[in-house]
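No value in this document is a laboratory result; all are computed from the given coordinates. Everything quoted here is computed from the prediction, not taken from an experiment. Cβ atoms are built from the backbone, for glycine too; each structure is taken alone.
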Structure I
Amino acid sequence: MDRNGFQDWLDRYVEAWKTYDPQQIGDLFSEDAEYRYHPQDEPLKGRAAIVENWLDEQDDPGTYDAKYEPAAIDGDTYVATGHSDYLDEQGNVRDQYLNVYFIKFNDAGEATEFIEYWIQNRDARKRALEEIKQKALEEAGAATAA
């Protein structure tokens, strides 16, 4: 698979996430693929398990978007970088995760191994922590008043 083919796979990955169409999800992965959301996780094993997991863990429609691009290809290892954005009701980015994917493919262009590394955007993390802190203070104030 060349760089253009890899970009096509990444674009189909985003589209499968947005639609949660079982066929589109399954078409990305080999029958015996291993998928890890985090490097230390035990992998989901097999196309059926990956599709089932995606369908069980859906984000609400219209609340996310993503863009990933090829960063490197070294032998049978393909590396992509990008970001996953989570949107508020007005369509503004409320949270963002920066991603690195390590993927291996078979000759049919199906992923056989997928490992995701991610980190939350620093500013988004600060906002999330401030919201948690504010909520805790409000709850403590309400408990004290009661």
Structure II
Amino acid sequence: MLFLPLADRHWQLPALPRTWPHYLSWTVLSLLITLLVVWQPHTANFVLGNLLLAALPEEWFFRAYFMQRIGTGWHANLAASLLFSLIHGLSRDWTTALLVFAPSLFYGWLFQRSRDLPLVTLAHALSNLVFMLFLARYVAEFWGK
């Protein structure tokens, strides 16, 4: 599924934004991720793996490719978020599918507003790290896992 964009001759990767607000956003998100890793060094492998194996490929496909191919507006965002949640439900569990739906809507909105794939990828990686560090234990207790 992640290689589908490479086979689509009519699709192009969105242009990389080159304005100071984008550079500032990338810097702030990168610094937040770095500070959390410095604070909790045991998360370094998780952050690198999450960034390269989860956040980047998922945003590449669901936002940069799938959402652009099916259109603009909230319908495209909703469809991409439903598919995103479905894939997480099938590959993990349905609790995860429910938990990723709202963040997916946010990532879609952010991508539609900014057309900034690095920004959305960094936001996704940061939210996964924050979830792992601060929320995963409470969610597991709540769902009885």
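Side notes on the structure shown:
- Source structure (of I, II) for distance in nm of label points 7 Å out along Cα→Cβ at positions 80 and 104, computed value 1.2: II
- Structure responsible for 30, with percent of Cα pairs over 25 Å apart calculated and labels I, II on offer: II
- When helix-only ellipticity at 222 nm (-39500 (n - 2.57) for each DSSP H run of 4 or more, over all residues; to 500) is computed for each of I, II, the one that comes out at -20500 is II.
- Value 21, calculated as relative contact order in percent (Cα under 8 Å, 6 or more apart), assigned to which of I, II: I
- Of the structures I, II, the one that 3.8 was derived from, the read-out being distance in nm of label points 7 Å out along Cα→Cβ at positions 8 and 120: I
- Read-out mean count of other Cβ atoms within 10 Å over residues 16-23, computed value 11.0, structure in I, II: II
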